Structure formats: C-alpha cells, structure tokens
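Every number here is computed from the coordinates shown, using simple stated rules; none is lab data. None of the values given here were measured: they were computed from a predicted structure. Cβ atoms are built from the backbone, for glycine too; each structure is taken alone.
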Structure 1
Amino acid sequence: MNLKGNEKSIFVRNLFAQIARRYELMNTLMTAGQDRRWQRWVVHQTQLRHGGRLLDIGTGTGGIARMALMQHGNLFVTAGDFTLEMMLVGRCYSYGSQIRWCGADALNLPFRADAFDAVTSGYLMRNVSDPLRALIEQRRVLKPGGRVVCLDTSPPPRNILYPLIALHLKFGIPLMGRLIAGNSLAYQYLPESTQSFMTPDKLADIMRLAGFSRVSYRRFMFGTIAVHVGILPDK
C-alpha cells in the first residue's frame, strides 16, 4: 500500500479512528505484553526532572503520556494527535484527566518554539508522510538541550528468526485484528508498514539531518522495534 502526502494522512486518520477502542488491547496482544516495557524505556530516556514539560505527539490513546505520569507525577504532559477518536478513548484511562489533550498535526505543531523539555512519539514516524518535517517540527518546539525519543517499528532483520516473524506479520496479526478488533484491513496495513519502513540507521540519519546530535537507538522484540534518542544542542 504505497500512499503518499495527504492521501496517506487521510487513510491513517480514518484507520486509527476505526480501531481506537481496541487499540491498546491489540498492542498488548501483538507484543506479548512488552509494549508497556518499551513505554517505560521511552520515558526513562527523556531524563525529565521535577516540573518538566513533555509533549507526546502522535499520542493515540496516550500510552506514553500516561506512563510518564505514572513514573513522574509532577510533570506537565501534553498529548497531541490528529485522530480525535483515539484521544477520546485515552481520556477515559487512568491518568487521562491529568493530561492536556490537543488536536495536532505532527507536520504542523500548534505550539510555540522552545516549549517542551522533551518530545516523545510512539509509532508516529512510519505513519507520517514526511518524517524529516515531523522531526524538524519537534526540534522547533523543543528547548535547547532537550531530548526527542521515538518508539517505532523496524523491518525485521534477515536472520534465522526472519521466516517466523514474517509469517506472524503477514498472517498472525491480520487474523488477530479480524477476531479481536473486527478490522483485518487495519492490521494488514500495520505489518506492511513495519516491513516497508526505513531501517533504524536510516531514521538515525534523518534525525541528524533534522538537527539532533548524539543520536542513538536500541532495538527490542527480535529487532522489530527500535527506540531512537536525539538531543537538541544548546544554543
């Protein structure tokens, strides 16, 4: 499914609106419960301190935003997404009432410059039509010395486990999506977008091109998940 530009944005928004109520359950099942571990790692990598300001963009139902409040209850957390249905579901979960929810396009963030100490995202980069522009926008709203932390899928490495992983992506996840979420199309797109997404090294290069330094990443789940970290240099 080779969608680009506005066509991709519309498709992604409609897709996530359809699966909003089952989104977190499906994530937990697809990752064998590891998704919360990755969220904790993302929050840890922000290195936020007392009273810090966090933006979680492409927040969906706010998993990372809520995890940040679970670990650091004294943060000011803003969660932004252009799929309002996802955020409406997230508001009903624990800590949802402590988050500032905001309709936001990742390519045109409605926030002033230097507004946040850290910016996080989960599964955003593979779903935006222009990852470089999204990262430049994150750089704009980030304070000097702040951190951007991106959690996203990664094409599975071509190793001995590749056939099993590819089988799970092609057949297992769409079947789960049909049985549990009632939407096999959405959970056909998600594995396809994983396999066609850029490698962790390529995403790291784009982060550097966007102006971040000391870029690094760590892979999880047999190499199918990567968490990237970049730092905005002090002025």
Structure 2
Amino acid sequence: MKQHIPNFITCLNLLTGCIAIVFTFQHQLEITVYLLALSALFDFFDGLAARALKAYSVIGKDLDSLADMVSFGFAPGAIMYIVLNDLLLAQQLPSYIAYTAFIIPVFSALRLAKFNNDTRQSTYFVGLPTPANTLFFMSIPFVLAHSAISNTFVNSPAFLISLIVLMSFFMVAEIPLISLKFKNFDLKQNLEKFLLIGISIILFVILKFVAIPLIILCYLLLSMVSKNKIIS
C-alpha cells in the first residue's frame, strides 16, 4: 500500500492543477492562486513521501512531470493569457497578442524534459524550476489587485510579455540555481540558502503576495552570485 502513497499525492497535485485552470478561465484568479499553492504543497510532499517510505516506482518520475506540466506549465500560461487578454481589451489592442502567454507551457515542457534527463540536478537546479516560475506568475493577479504602485508597470502588456520571455529563458538556461534540499544545517555550508529564506520571510511579511516576484528575482540573483559554491 505504501508504494502508492507518493503517486497518490502526485495525482492530488494534478487534480488541484486541473481545478485551478477551470477557475482561471472563469476569471476567479485569486482562487486559482490558492489552488496552485496547494499543488505546490503536494509537489513537495510527494517526493518527501517517496524518500521517507522508500516507495520509488517506475512511473513516479514521469507521473510527477506530467502533473507538473499541468499545474506548473499550462496553469501559469492560462493565468497570463487571461491577464493579458483583459488588459489588451481594456486598452483596445489586438487580443491575439495574449497568445504569447502560452510560451510559458512550451518552455515548461522543455524544462521538465531536461530535468528528467539531467544527472547534475540532484544537489542544485540547472535553470529555473517550473514551480518557482509558477509562483512568479501566479502572484501577478495579486499585484494587479492589491498594489497601486506596481500597477503602473504591470498594466503594460509589453512589460508582461517581456517577463514571460525572460522567465521562459531562465527555465531552460544553463544557470546553476540554489536547491533548498539540506544535507545538513551547517551555517557556513548553507549560507546562501539561509539568506534566501531570511530575505523571503522579510519581504513576504512586509509586502505579502506582492513580494513573490521580488523573492523569485532575489533567488535568481543570489544563485548567480553564489554560482561557484553551488556547483562545487
């Protein structure tokens, strides 16, 4: 029975991702965000359960990638399609431009395929993980809804499309990035991880969900600064 527990949790990731997409196309983006946060939680716990129970299966890795493709590939693409489409209609611009949002699932598929066949990524990531990319884009509706200052930038379709292209590039870029898997809790060996966690907590306390894009950008910058230590 325990052999099936990790895959069951992975299926919960897929299920919540599917429901999130339904709410996205109903323009209930805040519910979408909470559902994708739940998907991310299931995505974390399926691997944790597999390691704790030593319940590895032949289909587990592929099932995880397929679930991630829905929750962290198509779902963020759908969010940005809705956001862009609404902005384009409000600004009387061609609505077909919103299809650029689906660059996200295309590059998410490439990222997941690379991850499944890259033996380097056991202690660090190469390219931005799809859940981190999803966190970035699922925060955009909160930024639009709750931050008048940020709206000056986020209300620009050109700015959002630039973000889509940039973050898609980061998903497949040959850039080593920090993994929050701890072998031990030695401060010197894990300084960049503790620093990232500390910065994230401070930003989130101050800015709430609006902090998420800043946290992801800090993650990228800190990883690039710590590149040599990450790969050593």
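Given a value of 19.4 for mean count of other Cβ atoms within 10 Å over residues 108-115, calculated from one of 1, 2, which structure does it belong to? Traced to structure 2.
Highest-scoring entry among 1, 2, by distance in nm of label points 7 Å out along Cα→Cβ at positions 12 and 196, is 2.
Where is distance in nm of label points 7 Å out along Cα→Cβ at positions 20 and 180 largest, in which of 1, 2? Spell out each step's value before the answer.
On the way: 1: 2.0; 2: 1.5.
Result for distance in nm of label points 7 Å out along Cα→Cβ at positions 20 and 180 over 1, 2: largest is 1.
Looking across 1, 2, the calculation of Cα extents along the principal axes in Å that yields 54, 40, 31 traces back to 2.
Comparing distance in nm of label points 7 Å out along Cα→Cβ at positions 36 and 52 across structures 1, 2, the highest figure comes from 2.
Using helix-only ellipticity at 222 nm (-39500 (n - 2.57) for each DSSP H run of 4 or more, over all residues; to 500) as the calculated read-out, with -22000 as its value, let me know the right label among 1, 2.
Working through the options, I get structure 2.
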